[in-house]
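Coordinate-derived values only; no laboratory data. All figures in this text were calculated on a predicted structure; none of them were measured in a lab. Cβ atoms are built from the backbone, for glycine too; each structure is taken alone.
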Structure P
Amino acid sequence: MKPGKIKLPENHRKSLTSAFIMVEQMLSELEDSIVQQHEGCCFAVENDIGSETARHNLEVIREAREKLCMLAAKYGAGKYNQSLRKIINAKRTRIWEILCDIKSRKQKGFGEFPKELIKEYDSDIDELLSITEKIEF
């Protein structure tokens, strides 16, 4: 064992690795939110922080990543390689689930769906479903 390295029991090392993976993913998401302007037709991220706050937060994220890498090495946390194919498949599947759950027949919990709109509404949802099913992995 190298000096400065701490050997944790396997179950604790796995737990630490999982926590570090989630923290690193959240740091990446935070960085993406600060750096990229997200503007869609149904959702947008309003940049309501100043440029100085953005620079500060990016520096803190960089510092946190450095510390995270140091701690991962110190405690022997594993590195998980995620397949882009699996990420795409999981996101595509989740999109399918969400769209299927908003079809007219599943909207009963929100009251009776207007009968005159069912055909057009479901057709529109089906069209969006068919488009998203074209996403390849």
Structure Q
Amino acid sequence: MPAVLKTALLSLLALAGALVVLALVTSAASWLPALLGLQPAGNGAQLGWDLAFTVLGGTAATAFSCWYAPCWPRAQGTAIWLLIAAASVWACLDMGQEFPRWFVIALLLSLPLQLAAGLWLGTRRAHRRPDTARV
């Protein structure tokens, strides 16, 4: 398999995996409280819980995309983050009236945090070959 085709395929797999990670982390917000026996007291607490898992999901997806990128991990992480940011902005514009203002503002302000934390976590891996590792 040519190297360019292999790199493109691995890059697409990393992006698809990041979307799966995003879906898994954000869906955990619905079943995790019941599993732990933590029922949020009110609607505001539930929205806070959902916001926390939305931020965690965006961070995890960005980090996953960076971690498994075959080349240019920061560009790969930024690409998935741009997709998440566009979806978040669209959701805030489309459904912003259904949510409290603090939720919409916090979601939009969390986007740079998701990018920074995801890139930092995703690029922490040392790219050493086994023959160059120190013993």
Structure R
Amino acid sequence: MNTTPVFLFRKQLSMQLDIEVKKWSGGTRMSNHLLELSAVPRPTILYVKISNNVPGFWGLTKNQVDQLEKSGVRWFAVFLHLGPSSGYLTSGDQILNRVKSGKITLSIDGDYKFNETRDFEPTQQFSDLGELIGRVR
């Protein structure tokens, strides 16, 4: 049985939403970190990243962000912290605006890095999946 945080997040989300949550097929490659919610007002992609560090630290791959932007889908970055049901939620537009303004820059490994202590507002934090679902709908 798969017990990775992304798998557990996907399973819990699917049960709470009572819809299918599947890997997004619109990318250049299938990724367990790109999940499609098919029955929210319109198709929505969640780009899910995990951190067990304190403070939290995550990276979004530039190629994946570019593919999401190019596709025109509605998407959010979900930064899970210390488990599958709490963390931070940022819209794709917020991510792209930060990149374009230079607030988030590309690291040497090809990821946009996010640090819990400087890159999130308190309003972006969620402590359970119900909170997350309410913001995505």
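Results, tabulated for the structure shown:
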quantity	calculated
Mean count of other Cβ atoms within 10 Å over residues 58-65 from the coordinates reads 13.0; which among P, Q, R	P
Per Cα Rg over 2.2 N^0.38 Å, the highest-valued of structures P, Q, R	P
Among P, Q, R, structure where helix-only ellipticity at 222 nm (-39500 (n - 2.57) for each DSSP H run of 4 or more, over all residues; to 500) as derived comes to -9000	R
